[in-house]
Structure 1
């Protein structure tokens, strides 16, 4: 049985690092995992997606309408990829939205938060104050780990495996900081 996770964001938000953490947690537990990522123009603020299939032994790609979980580091990216979510799936997203990209550097108006939430329809969406929690942990650069922590209760992986994967994957000097961010996110996710 496969549990499919889409991780989406803008270049530089930690999408690939987060998918590497999930992959490492699977390795720790001995669970088959397949993944694919798209990050063409990520360096220029473009969209980045990682597809992680936990327990999957065959293809790495998630078909639209079949993802169990979407972790989104940007509200606009949640709207862009929500069609991948299956009925009954959940989106965990940062309340931050519309990271300025080349499109919004023009004279086009940026969509407002209410409009973006409307684009998500009747899907189950858990909005997390990832930036604030990351600041509480000690660095806004840990927003991705905050969201991973928030979503961790829905993943078919043990908390200890995720914590070990974080310790193995992030730079050594940031392990404690990232584990704190994970715990702050987990606390919010369990009440969300």
Structure 2
């Protein structure tokens, strides 16, 4: 739904993202969708009772908070590529580090990467300058073409759909610590 108070801005971003998705596949200029999601880490306070014939496993409603983590998810839909990474935080510097890995490791052979992401305050070119020396930041900026989804329209980001699938298929239970979260996202 297009929010009535933001029609022009919403439509401008929506049409821009849809135009990016409509481009023909080009391995040298891949379209990468990116999103991130915080995850609350939760420990059991009592051991669950195992399932018995005709009875599901019993889990106590009580739990212990064990911090938070963040999942960065990158996907290249037209190539069938996906990468989920777990970080401790979701700051501008964390985002910049993941963008550098994307450009310098996963897509080092590409002159430019087209990135679709939402308008979170950390998803901006300035984050690269916050994290790196100006020469490094500039080198990364020159290889990145960012297209933001509309505010309240992040459902246009294919990575958001991938994160929803990851959550439903893998994270719809208590995850006690970061190591477990990393194992589960890697296995997924």
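Each reported figure results from applying straightforward, stated rules to the coordinates on display, with no laboratory input. Keep in mind it's a predicted model, so treat the numbers as computed, not measured. Cβ atoms are built from the backbone, for glycine too; each structure is taken alone.
In terms of distance in nm of label points 7 Å out along Cα→Cβ at positions 13 and 85, which of structures 1, 2 is highest? Top value of distance in nm of label points 7 Å out along Cα→Cβ at positions 13 and 85 goes to structure 2.
State the single structure among 1, 2 that was used to calculate Rg/Rh (Cα atoms, Kirkwood Rh), giving 1.04. Among 1, 2, the structure yielding 1.04 for Rg/Rh (Cα atoms, Kirkwood Rh) is 2.
Work out which structure the value -0.35, -0.77, -1.13 belongs to, where log10 I(q)/I(0) by the Debye sum over Cα atoms at q = 0.12, 0.18, 0.23 Å⁻¹, for residues 21-92 alone was derived from one of 1, 2. It must be structure 1, since only it matches.
Looking at mean count of other Cβ atoms within 10 Å over residues 61-68 over structures 1, 2, structure 1 comes out largest.
Work out which structure the value 22 belongs to, where relative contact order in percent (Cα under 8 Å, 6 or more apart) was derived from one of 1, 2. So the calculation was done on 1.
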